[in-house]
1. Thinking only about relative contact order in percent (Cα under 8 Å, 6 or more apart), which of I, II has the largest value?
2. Quick one: mean count of other Cβ atoms within 10 Å over residues 44-51 came out at 17.2 when computed from one of I, II, so which one is it?
3. Comparing distance in nm of label points 7 Å out along Cα→Cβ at positions 20 and 124 across I, II, which structure shows the greatest value?
4. Hey, distance in nm of label points 7 Å out along Cα→Cβ at positions 68 and 92 derived from one of I, II reads 3.5; which structure?
5. Using distance in nm of label points 7 Å out along Cα→Cβ at positions 100 and 116 as the calculated read-out, with 2.5 as its value, let me know the right label among I, II.
6. Work out which structure the value -17000 belongs to, where helix-only ellipticity at 222 nm (-39500 (n - 2.57) for each DSSP H run of 4 or more, over all residues; to 500) was derived from one of I, II.
7. When you work out Kirkwood radius over Cα pairs in Å for each of the structures I, II, which one comes out largest?
Structure I
Amino acid sequence: MSEKILTTKATVQGGREGHVKSDNGVIDLDLSMPKGNDLPGDATNPEQLFAAGYAACFDGALNLMASKAGKEIDSNLTGEVSLLKDSSDDGFKLAVTLHAEVGGVSQEEAEDLVHKAHEFCPYSKATRGNIDVDLVVKTK
């Protein structure tokens, strides 16, 4: 087993129509089931939380890869998580598009750094082979 670096918790009561709270209380949010693309303004959903976590982790990995390559970049990462119908079991599945906007390098260098980050990022490792992840790279 690998060395444990961090363990954190979030507790949900009431599922998709309930409430989520992190162990330190920073996340303390109502949850609501989206109706198509209509999201209630006063609640969040698991897909938004996953998008936020993946984007934050990936941007950290991207900046680390840039640092290792001796590049100074300015980056913005947007995680787009889609909930899809899964025809294999009449359930649901996820798909992710990561939109990386990278300044300070060429388009080719930005694409290389994003692909290296995708190999390194813990979220990318966890989802590899399980969900479709598309990478969209644009320079500033």
Structure II
Amino acid sequence: MSDDDYEIGYGKPPKHSRFKKGQSGNPGGRQKGSRNFNTDLDEVLSKRVTVTENGKTREITSRAAALQRLREKALNGNNRALEQFLALAQKRSEEKDAQSAGRNLSEREAAILRRFEEEVLAQAYAEGQPEKDGDAPDVA
């Protein structure tokens, strides 16, 4: 098949417009090693700082230190800090509720899983050696 006979169509672009070997399709794209804001934020929040509590020093993450400072301000009567702290607590509570609700199966879903388990056990028993007593394993 020569170049003149090459059929151009879906999934078959013209040869002159294809990427050259070793050439990137996005030469001006993100440079290797460059980081985005979230990566930088995670690094900053996970850095450890030294704090003094009750005369004792210890190291905690910046994230924990910021939360402790917010809590202290809220407890000392700063209304804005109190609102922020309560908003964070509410958001966390909702996330926990959503996670626990996501784990509960409906009765129909539980029945499907039970039937699947029975089929898998029956198939495993059929493929395996029968027990010496001739008893089938419990499939319940």
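1. I
2. Considering all the candidates, the number was obtained from I.
3. II
4. I
5. Derived from II, not from the others.
6. II
7. II
Every number here is computed from the coordinates shown, using simple stated rules; none is lab data. These numbers were taken from a predicted model, which means no experiment stands behind them. Cβ atoms are built from the backbone, for glycine too; each structure is taken alone.
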